[in-house]
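**Student:** Before anything else, here is the set of structures, which you'll find just below.
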Structure I
Amino acid sequence: MSEDTLPVHVNRERLHAIEVPDAFETDGSFDIAMVNHGQSVHVHLHLDDDLSEIATIEASNHFVDGESQRAVHVRVNGSGEATGTLKIASAYGAETRYVTVRITEPEETQQTVEVDESLSEPQPRAPDSGSGGSPLASVADSPEFAVLVLGVVALVVAATVALLVDNVVVVAGAIAVLVGVLVAVYIVLTGD
């Protein structure tokens with residue numbers, strides 16, 4: 001949808017004079033650009049019933065300082081076409097002009113995507129940074145690695161206690177810890 005501008009010149013030829021095109025066409029919302037070439041003036045804008053069905057204007061009365069510009073936005077709310085009249089009056093009706101406004105449907109543009117044949121070919125995979133591609137390196141990046149490290153630490157502690165205490169129950173506990181750690185390592189490495 002384009003943003004078009006309808007120019008309105010006030011006070012250019014004489015006091016309160018309004019210069020506008022006879023007709024204006026747009027396919028969406030637009031701005032009314034009021035350019036005041038003289039003294040400060042009040043400008044009244046009004047959309048007729050046909051235009052009001054699909055368009056709204058910010059406000060109807062606008063004060064435009066002398067030798068300045070002011071833009072008023074006209075928002076097209078719906079879809080469809082409409083033709084109507086925009087009334088422009090200066091100095092509370094001292095001068096009045098009418099512009100035939102035609103709002104058309106926006107042109108539908110087809111958006112195409114160019115597909116290169118290289119997309120059908122398999123893309124090489126980049127190796128993971130820091131992993132080196134080995135299963136042990138990928139384990140080091142996973143949370144299971146922390147569990148394995150703690151299991152090894154528990155195994156070392158259990159073996160040390162078993163050697164120092166020299167008790168059958170402690171040795172049996174150390175063997176149970178060893179079996180548990182070995183099973184955990186197997187599960188992590190095979191992913192089962």
Structure II
Amino acid sequence: MEFFIDTISKTIQLTQADKEVFINNCLVTKLKKRQFFLQEGNVCRYAGFVSKGCLKTYTIDKNGDEHVFQIALEGWWISDMYSHLTGEPANFTIEALEDCEIVVMDIEAREKILKEVPGYERFHRILLENNYMATQRRVNSMLSSSAEERYLAFIKKYPQIVQRVPQLVIASYLGIAPESLSRIRKQLAK
């Protein structure tokens with residue numbers, strides 16, 4: 001919980017009373033590697049802040065191929081926001097790639113925190129704006145960059161992910177066949 005509150009405090013000022021609101025309305029949950037935070041088809045009840053570990057958000061197409069939408073490390077948020085906000089079944093599965101600790105809040109807790117911690121609305125807006133911009137950059141990269149360019153940009157921006165996440169997951173996230181990613185990595189090593 002401390003890392004969670006410290007992370008929020010980097011963006012907005014929190015009083016001790018504000019911190020208590022978070023402590024009283026959020027829970028810490030633990031997941032073992034390969035355990036699910038959410039399975040496709042279930043309603044996403046929680047938004048989660050990763051305080052320890054790494055998770056992936058993915059979907060599986062009709063051919064059985066996995067498509068990774070997000071990789072989340074410490075300090076990142078994870079959820080199927082559409083399902084979380086609408087109450088409709090999730091399109092994504094969220095799975096732990098490592099043992100994890102996640103600070104979770106349901107819709108009611110989120111609304112209570114937004115109401116009782118004035119600065120949290122600003123924090124939440126900044127979080128959503130950053131997420132939107134990152135999504136735009138990723139879509140643009142997928143549409144206009146080569147596989148090698150996407151990989152180079154990824155390892156530059158997220159070196160910690162490269163060290164912790166299997167190459168198969170990274171390839172899926174980048175929209176690259178695993179064999180192509182292997183070939184790119186061999187060429188870059190030369």
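**Student:** Kindly point out which one of I, II the value -15500 was derived from, the read-out being helix-only ellipticity at 222 nm (-39500 (n - 2.57) for each DSSP H run of 4 or more, over all residues; to 500).
**Tutor:** Matching structure: II.
**Student:** Let me ask something else. Of the structures labelled I, II, which one yields 39.9, 115 when Rg and Dmax of the Cα atoms in Å is computed from its coordinates?
**Tutor:** Matching structure: I.
**Student:** From which structure (I, II) was mean count of other Cβ atoms within 10 Å over residues 29-36 calculated, if the value obtained is 19.4?
**Tutor:** Going label by label, the one that fits is I.
**Student:** Given a value of 7.5 for distance in nm of label points 7 Å out along Cα→Cβ at positions 93 and 117, calculated from one of I, II, which structure does it belong to?
**Tutor:** I
**Student:** Then there is this: Out of I, II, which structure matches 17 when relative contact order in percent (Cα under 8 Å, 6 or more apart) is calculated?
**Tutor:** I
**Student:** Moving on. Which structure, out of I, II, was FRET efficiency 1/(1 + (r/R0)^6) of positions 149 and 165 (r between Cβ atoms, R0 = 25 Å, to 0.05) calculated from, if the result is 0.80?
**Tutor:** Derived from II, not from the others.
Just so you know, all these numbers are worked out from the coordinates, no wet-lab data involved. Note that the structure is predicted; figures quoted are calculated from it, not measured. Cβ atoms are built from the backbone, for glycine too; each structure is taken alone.
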